[in-house]
1. Work out the source of 0.70 here, i.e. which of 1, 2 gives that when FRET efficiency 1/(1 + (r/R0)^6) of positions 74 and 138 (r between Cβ atoms, R0 = 25 Å, to 0.05) is computed.
2. Given structures 1, 2, which gives the highest value for mean count of other Cβ atoms within 10 Å over residues 50-57?
3. Quick check for you: by relative contact order in percent (Cα under 8 Å, 6 or more apart), which of 1, 2 is greatest?
Structure 1
Amino acid sequence: MTYQIIDLATASPDLRLQAARLLHVEFNQQRWDYSWPTLAEAEDEVAMLCQPQHIARTSIDERGFLFGWIGGLPEYDGYVWELHPMVVHPQNRGVGVGRALVLDLEQQVAARGGLTITLGTDDTDNMTSLGGADLYVDLWDKIAHIQNYKQHPFGFYRRMGYIITGVVPDANGVGKPDILMSKRVQKG
């Protein structure tokens, strides 16, 4: 499989629509049924991320088929960037597309003077040992001994060098935390 990573902001309107459709469909077919419930909301998200102060990158094949895309939002005067969102077409999972998108985002952030990338990865259906747990008791012990039961995305990000830097208990309802992860992309 060959693909290239390009700037979504300068891509064709058709490619941006593909990105919105992928975001809408995949986040609503997966466990994140509260995210971008309409195509219009997904299109708004893509348009927002295509603004010059943000980062939006996509992987495409030679025919212009979108494999996946990733976004970045600056925080803390641009020293920290939030990875938000990332979505890969189901047919292209497990073959390095997500990894390539994350590495590309890390390069883009570093080139803009960013030092750290942070992200939140929700556990809304007990895919990890943090889901369903009372995180107000022995939080750091639970984080230190986290288990990945059902291929939760935190495992992918951990393999990419991201570490858990916190948890927002009950972020999505009782026992449904947001797992916060970060990685330094260049030394300050």
Structure 2
Amino acid sequence: MLEIETKYRLHDEPRLRNELRKLGAIEGELERHADTYFRHPSRDFVQTREALRIRDVNSVASVTYKGPKMEMKDAALKARQEIEWCLAPGDADGSQMQRLLSALGFTSVATVRKERRSFSWPENSHALATFTVTIDHVEQVGAFAEIELLVEDSAADHVEAAGQRISDLAGRLGLTESVPTSYLTMFLAGR
């Protein structure tokens, strides 16, 4: 699967929540994320545009590898392969995985903390069922909304079509200020 998403600066959260309700979105539970990013011992993830992180969501850890970003016409649109696996129950807090990565030469870059609430639509019951919209409050960075689609076909025309669908939904939701920069980059810049 290919993850395609665009992040927007959130200026009016009550309006966004109202628009999501009007469109029939189902609000998920509040999640507390702590994303610890790692530096590869011999490859510069900044240059290769990859990421490796351990994510703790409400005390359940997972590991995520994000492949290189595809080149897109719209710089705010991100498309990349994402591989994720859960560490629980044997390593629910991710500490064993952190020890393994350290033993292999990886080093921690930073931990980005955020509160996230996701909105989605029931599968096969709504035209927007393939979308996920999240509202993120990122410590030391700010408030954002992300619109995400997962697609199976990585052909350029499918990715561009998904990007257009994201842009159309953003317009319906009143999201106008796209942000191409990752939370990690913004967090590190704000230090």
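1. Working: 1: 0.15; 2: 0.70.
Structure 2 accounts for this read-out.
2. On the way: 1: 17.0; 2: 19.8.
Across 1, 2, mean count of other Cβ atoms within 10 Å over residues 50-57 peaks for 2.
3. Of structures 1, 2, the maximum of relative contact order in percent (Cα under 8 Å, 6 or more apart) occurs in 2.
Quick note: the coordinates plus some simple rules give every number you see, no bench work behind them. Please read all numbers here as calculations on a predicted model, not as lab measurements. Cβ atoms are built from the backbone, for glycine too; each structure is taken alone.
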